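Listed next: structures, encoded as structure tokens.
Nothing in this text is a laboratory measurement; each read-out follows from the coordinates by a stated rule. Note that this is a predicted model, so its numbers are computed, not measured. Cβ atoms are built from the backbone, for glycine too; each structure is taken alone.
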Structure P
Amino acid sequence: MANAYLDHHLALLKHLRTILGALGEAEQVPEENHGLFLERFDELLVELPKDPVGAQYLGQDLICQVVHRYPQIAHLVPRDLLWFFGGDCLHFMPDEELAMYQQLDERRFEAEERGEVFDWTREKQLLALPEDAPKH
């Protein structure tokens, strides 16, 4: 996995971790299981850079749990993380969004094959533009 791609998703995970931590501090969730959940989330943050492929299942499990356990913040889970971890996370994405992410991945792979830098955020913005909008 390319470092910029992985770094992008790690930054999103860290942001989500901040939100989850704030939920506990605001006492909006029962503490008994929340602390253990945050420990597992922290484990993902440590393991993902070391073994991106091996950490995929843990990430998929945790992201799905965020949606189910914390419905009050489900809308704050970055869509990029749903795509990145895939599997059951993809059930939370509509077909149109899945198609857009598939296109993004294809563009990323093509850029990597050519040895070019791929700006995930910029390309995602370009794909989100209406068909008739100028794409510079």
Structure Q
Amino acid sequence: MPPDSFTLAEARAALVVVRAALNALQVAQQRLREVQAELRVLNRQHLNDGVMAEHRVRSLRQEQQALGEAAQRHAFAIRDAGAELKSIEDGLLDFPMVIEGELAYWCWRSGEDDIDWWHLRSTGFARRRRIEME
């Protein structure tokens, strides 16, 4: 069971675990968009001329189902590690913590090497602050 409040060291250790799940979730989401776009095109073609590649549509729908299930597994893995997924596209993760009695998050975004930011839960990403190490 993940902690309700992470120390910085615990959040950084959890990040190592959830980073791969987040990357896989981002890949699945991108492919899902591509599949959905192709399905829209095929459906419009069917409406316009009555010809539809049934085999391709069936294959795309199966892939769509598998991608959705994989995305859900990855999202659950992130949640089960105690992280809160704030944005798949931005790869934004928060790890709950308390600082000076205030509810807050350790904050990380894809592309950052480590967790170097935090913010109060009431303020969000836009008001995040750099972690000051003593």
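Given that relative contact order in percent (Cα under 8 Å, 6 or more apart), derived from a single structure, equals 24, which label among P, Q identifies that structure?
Values: P: 18; Q: 24.
Comparing all candidates, it corresponds to Q.
Output the label of whichever structure in P, Q has the greatest value of mean projected area of the Cα convex hull in nm². Present the calculation step by step, with values, prior to reporting the outcome.
Details: P: 9.2; Q: 10.1.
Max of mean projected area of the Cα convex hull in nm²: Q.
When you work out distance in nm of label points 7 Å out along Cα→Cβ at positions 36 and 116 for each of the structures P, Q, which one comes out largest? Could the numbers behind the result be given before it?
Details: P: 4.9; Q: 3.4.
Top value of distance in nm of label points 7 Å out along Cα→Cβ at positions 36 and 116, among P, Q, belongs to structure P.
If distance in nm of label points 7 Å out along Cα→Cβ at positions 60 and 84 comes out at 3.7 when worked out from the coordinates, which of P, Q was used?
Numbers: P: 1.6; Q: 3.7.
It was calculated from structure Q.
A value of 2.9 was computed for distance in nm of label points 7 Å out along Cα→Cβ at positions 12 and 124; which of P, Q is the source structure? All intermediate terms of the calculation are to be shown ahead of the outcome.
On the way: P: 0.4; Q: 2.9.
The value was obtained from structure Q.
Assign the value -0.94, -1.15, calculated as log10 I(q)/I(0) by the Debye sum over Cα atoms at q = 0.21, 0.24 Å⁻¹, for residues 20-91 alone, to the correct structure from P, Q.
Working: P: -0.94, -1.15; Q: -0.84, -0.98.
Matching structure: P.
P, Q: which one has helix-only ellipticity at 222 nm (-39500 (n - 2.57) for each DSSP H run of 4 or more, over all residues; to 500), as calculated, at -19000?
Q
To which of P, Q does the computed value 1.8 (distance in nm of label points 7 Å out along Cα→Cβ at positions 28 and 44) belong?
Values: P: 1.8; Q: 2.9.
Here the read-out was taken from P.
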